[in-house]
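No value in this document is a laboratory result; all are computed from the given coordinates. Nothing here was measured: the structure is a model prediction, and the numbers come from that model. Cβ atoms are built from the backbone, for glycine too; each structure is taken alone.
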Structure 1
Amino acid sequence: MSDPDSVPTPAAVQERFAEDDENTVIDIKRKLVWLKQDTYQMTGKWLNWVQSRDYAKELSQSHFAGYSNWRLPTLEEAKSLYHKNQVNKDSMGQEAYLPSVFPGGFGFLCWTSEVRNKIQAVRFGYRKGGMMYDDIYRVSRGATRLVRDMNKV
């Protein structure tokens, strides 16, 4: 049995993901479908947590890529995309650690679905791999990569 804390090889990370179509990537290990682009890449705007949540609802209502269950990722899901051996470039051209199946130019901070005190949500950073709480109305380079469960429509 493999060590869950071990760093996966670049090949193992690449084998975990499969391009589904021009808009989505399948995470075979976690049985998730990710949007290739984050909300910044899709809209050309930074979004706060509330706007990101509402954008997920809009995409679901319009059956974007054929599905109606787009949502913000959990912290664990967002963190699962972070790999130190997968160097990519964020929207500022700086190194961020996200598999290359996701196009560069993304926001390095990712809003998650996790909220505390109704006014703060967790953001995960793809530059350093850390998390932080931030005001749900704060835009500041706000983006998220929306996800859906593979086994649901």
Structure 2
Amino acid sequence: MGTALYRIGELARLSSVSQRTIDYYTKLGLIFPDKRSEKNYRLYGDETIVRLKRIEEMKKEKYTLEEIKDSLKQWQKATKDEAVTEKLTSLQLHLKQLEREVKELSPLLSQMKPRQAKSALGGLAAQSAACIEALLILLGKGPLM
């Protein structure tokens, strides 16, 4: 990413997040100014725009600001690379969405005849197995396995 620095007004315009919200997120420690100008304005970098986008996505998925802060802190401990943390957050959000959809689908499938349910899920089997395998490989690269 570039080395551009933005004052709060510019950051608000570029990220579509209000100045008040940016102020609040800064106070909470969700985002941090890169430095201060000679006139003591907070200056934020391009990474902050990416981070704000991520925070807004997580809020849409009903994460609390405290959960978002914990999550961002966890990713930041793991890596300073915003591209990696962006992918990890995206994966986290997709998994949460998938979990929700599976829970919604479960009672609907139980109302179907076994053969219908099997047929309905048949197309998902190969994709599900590939996804699980990819997740296991990913997790196997970490210290968990």
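Matching task: 16 is the computed value of relative contact order in percent (Cα under 8 Å, 6 or more apart). Pick the structure from 1, 2. Of the options listed, only 2 reproduces it.
Which one of 1, 2 has Rg and Dmax of the Cα atoms in Å, as calculated from the coordinates, equal to 20.2, 71? Source structure: 2.
Using FRET efficiency 1/(1 + (r/R0)^6) of positions 75 and 115 (r between Cβ atoms, R0 = 25 Å, to 0.05), single out the structure from 1, 2 with the greatest value.
Across 1, 2, FRET efficiency 1/(1 + (r/R0)^6) of positions 75 and 115 (r between Cβ atoms, R0 = 25 Å, to 0.05) peaks for 1.
1, 2: which one has distance in nm of label points 7 Å out along Cα→Cβ at positions 19 and 43, as calculated, at 2.6?
Label of the source structure: 1.
Have a look at 1, 2 and say which one yields -24000 for helix-only ellipticity at 222 nm (-39500 (n - 2.57) for each DSSP H run of 4 or more, over all residues; to 500), as calculated. Label of the source structure: 2.
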